[in-house]
Each structure stands twice: as structure tokens, then as C-alpha cells.
1. Looking at structures I, II, III, which one was Cα extents along the principal axes in Å calculated from, given that it came out as 77, 37, 33?
2. One of I, II, III was used to calculate mean count of other Cβ atoms within 10 Å over residues 150-157, giving 20.6; which?
3. Once FRET efficiency 1/(1 + (r/R0)^6) of positions 22 and 46 (r between Cβ atoms, R0 = 25 Å, to 0.05) is calculated for every structure in I, II, III, which label goes with the largest value?
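Derivation of every value follows stated rules applied to the coordinates shown; laboratory data play no part. Because the structure is predicted, anything quoted here is derived from the model rather than measured. Cβ atoms are built from the backbone, for glycine too; each structure is taken alone.
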Structure I
Amino acid sequence: MKDFVAAYLDQQQQTQSAISQEKVTDLIGIFHQAWKEDRRIFVVGNGGSAANASHFATDLGKSASDNMGKPFKVVSLHDNTPWITAISNDYAYDQIFVRQLINFAQPGDILFAMSVSGNSPNVVNAVEWGKKNGLYSVCLTGAQLGRLAELGDFVISIESKHFGRVEDAHMGICHMICYAFVEHPGAFRS
């Protein structure tokens, strides 16, 4: 197991090192602009990406907001289980995000989508709906790119097909966004 752990950590470090610093810096700027304009930020994903989305919404909505003097208007669309099950039952699982966006989203809002494959039907449907309804879509994918890489207004792809490494890299990007505001709020308040 020692060799497995060493190889895993080495590959994880390579994956993290390949993240574009320029793109993450630009992404922080997108979230700063959304904050300045009081835009809503909707976060979506499946499985591990859903967990990352909930974690990101908590960090941005609480920790980053605490330091910025006014809150980020962020919500993870995974966090209302009764609504998700009702939509799944009455419509279809691939509509769980679209049906929530219909209720809350307005043109100019941000849709932040994470999917390792880039092809999760409910995430793809949300981004397609967002494009038709004036949302700005930020998409994080893995090396497979998928449909999200074609649809997103702003895309960061992680150069790995390993689900764990890609999800870890996505969470690293989420933490960089949040901690830019947590650790350097003065840089954004003007």
C-alpha cells in the first residue's frame, strides 16, 4: 500500500500543479463581479461534485461573506431533498436543477456547474436552460470535457480522468475562490 499511496500523492500533486493560475484568477474576478452586482450564484453537480457544491456554497455564503461586509447570494441546488425528490418523481431526475432555476434564476445570475465527465444530464440541462435564459455559466470538468466544455461561458478542465483527483482539484479551485475573499477582502471592497 505504501507504493500506492506514494503514487497517488504524486499524481495528485501533478494534477493540482496543472491548474491554470490565470483561469482561477479570472474566475475569482467573475465571483467578485457577481458580489458587486448582487447577482445570485447557483451551484450544481452530482455525487462528489454535489458534495463539493454544497461545501463551496457554505464557504462562500458564510466565511467569504463574513469578511466582505455584505453576503454572496449563493445557493447549492442540492440541499433541498424534498424538492429534488418531488421534481424527480413528478418530472424527471434530469430536471432537478432546471425546475429550481425556473423559480429563482434571473438573467445575469451565475450558474456554477461541476462534473468530472462533463456529461451529467441534469447538470447539462441546467446549463442549457441557463444559456437560453441569460445566466452566465461557469463549468468545471475533467479531461473528458463532455458537453459542459462546449456549453460553458467560462470553463476550467482538469487534465485527469480520475474522479477522485478531479473532484479534489475542483474543490481546490472552490477553496481558492473563497479564500481569496476570506484572506484578502480589502482587495475587493472598492
Structure II
Amino acid sequence: MIYGYARVSTDGQSVSAQVTALKAAGASTVFQEVASGAKTNRVQLLRALDALRSGDVLMVTRLDRLARSTRDLLNTLATITVTGAGFRSLADLWADTTTPHGRLMIAVLGGLAEFERELIHARTSDGLARAKQRGVKLGRKPKLTAYQRQEALARRESGEPLTDIGRSFNVSHSTISRLRARA
């Protein structure tokens, strides 16, 4: 079975042109919604993905109707592939996992995205290491000074409730409870 997915971003837009194109291309059911592509929880897209079975095809008019970024596209395509279904974009002929050429292009795109993620990770790690060498302290600043920590621990040892101690230092009781681990 061929399913279609049509999406527009705002109420002022219409999915009718997409629906017409998808039905003309053979879609028997078209899932339609008005939602920003930035939203990860698009109800109709999730319904379309849930409807897919082995041998089915999910079709869109353009890739930007399905995904906002390469990573989002690859994650969605992985979900489609796991079910044994295929994917086609009418405007982007290379994005057709029902053909060997389309699967090759998606694999290359996936490899490039993975390579880019690795580069970003390496740059981030290098930047953090250089910052540590310069003496930059990473992470949040402690909520309590050393003196306040000592006082809170002493009050805790004397049996005062954690909530009362926390309230006096304007921190949560869990902050006080974690002090024992550091002491």
C-alpha cells in the first residue's frame, strides 16, 4: 500500500496541492497535518509511520515536508526501513528507498551525517580539554560555599531535618542530602 504524508506549517496554508499530487502518484491514504517541521511529535506523521507494514511505501511531495534536518530525515527513514517499508519523495527523485540508486544516496547521506557528528564531537572534546588546561572550571557553580557546606553537614549530623536546613540556605533538601557524598 502507498501512503502519503502532507504537512504545512501554519493554518493559513493548505495541504490540498500536496494531497492532490500524492493521490495522483498512487497514494491511497494521505495523512495530513498543520504542524511546524521543528516539532518532533507530529501526530499524523506518527500515525503514518505506525500504519506502515513490510512492502508499503510512504510518499511525500518534498523532503522538507517530512524532516527539518538531515539527522531528522535519517532517523525517520530508519524508522521506515525497520518496518520493511520504503520511502519516496516526488520532487527529490534521488530520495527513493524503493530503488537501489535511492538506497545508495540515502546511505551516502547517512555516512556524511555520521562523519559530521564525529567532527563536531571531536571539536567539542578538544575545546573542553583546552579550557580545562587553561584552568576553566566546567559545570555549575556550587550552590553553597565551603563554610555553608560545613555548617549544613554539622546541622544534619545533629538531626535537623533536611528541608529545614535547605530552606535556611535557599536550596532544596536534595542538595543538602548530596552533601554527605562529598564530605
Structure III
Amino acid sequence: MNPMNRQLFFQGFRKQLRAALSDERAAAIWADAGREYARILAADPAIKSHKGALALPVVALWRALSSAGEDAEALLNAYGDRLGRRFAGIVHALTCIPGVSRLLWKRVDSIMDRMSGEAKGYRRRIVSKPPDMYGVDILSCPYHELAKQLGAERAVLCICHLDKAYMKGFHHIRYERTTAVSEGAGCCDYRLRYDPDKD
């Protein structure tokens, strides 16, 4: 069985691939990505427990797309954008419930620590704390580090695209990020502000 079929996060990409290419070509690339994923794990089984293991299917897809002569970066980034917009809608609906965005803002420190703290494999520098702004520079990301280790550093840009799109969905919380380590910058510069006028 193709191990990519168990990667629920990327099932939508499989559909996108069929829409962008022929069914036959998409199926061949998907099968090749499955073989690539299996090769990566066979070469280093411990890699599956890496904190950035979500990057494994992305790297496998990147390699399969590139081998097939497709623009891996454009296809994967488009998927990240689309999936991020879908998540943004869900985030927006949830944070429109009265009091939810204010509660999130009160706990932004601990939420961000759970999502991107050292326990999750990130290195970061806190720039500022509420009430004015929560600012954090992510100095290294486990997804990027693993993709770089596997020789496909730019493969994880699709995760960055997803992140940037869905973070814009918060009601009353304004989000900005202008740089990313996966794009060669020194950090991912997350800046969040509470703004009662933001829909």
C-alpha cells in the first residue's frame, strides 16, 4: 500500500494534482511519492519520530514532482495557500464566538509556547509581549531543519504558506509575518496584535 494514502493532510493535494494534470500522470507522481516516502523511512527509521516529521510527505512529494519535471514549489505552495484559506474560515468562525478571541489573546503566550516552543523543536526569541503586541522570531523550525537535512529545503514553503493564510482568519487578532527561515531569512517574524476592529 502507498504510505502517502495514510497522509490525511495531503489527500487534498492528490485531488489538486489530478485537476492540474491528467489522472494517469497524477497517479504516477503519487505512486512515486509513496516510494520516495518509503525510501526515506527505510534509510533512517528513527526519522519518523523527528519533531518535524510532517515534512516527510512534503519532501517525498517534492522529489516525485521534481523527478517528473513538474514545478514542485508552485504546486505545493498553491496547495498550502488553498488549505490555509480553508482553515482560516474555520478559525474565523470559531473566533467569532463572543469572548473567544479575547480569551485567546489573554493566553497568547501559553498558546504560542505550546505551538512553537522548544518542546516542539523550535528555537525562538520573544520580541514583545501583550498587551500591545505579541512578537516572536522563530530562529529555527523543525520542519525546515528536517527538509534541509533531506536536501529539499524549499519543500516546506507550502507549510509556511498554509500558516500565513490560516493565521489571517482570527477575529480581532491581527497577524503579520514578513520573513521565513525556509526562504533564507534569519527568522520567521511573527507579530500578533489584538484589534477589536478587525473582522
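1. This value belongs to structure II.
2. It traces back to III.
3. Once FRET efficiency 1/(1 + (r/R0)^6) of positions 22 and 46 (r between Cβ atoms, R0 = 25 Å, to 0.05) is tallied for I, II, III, the winner is II.
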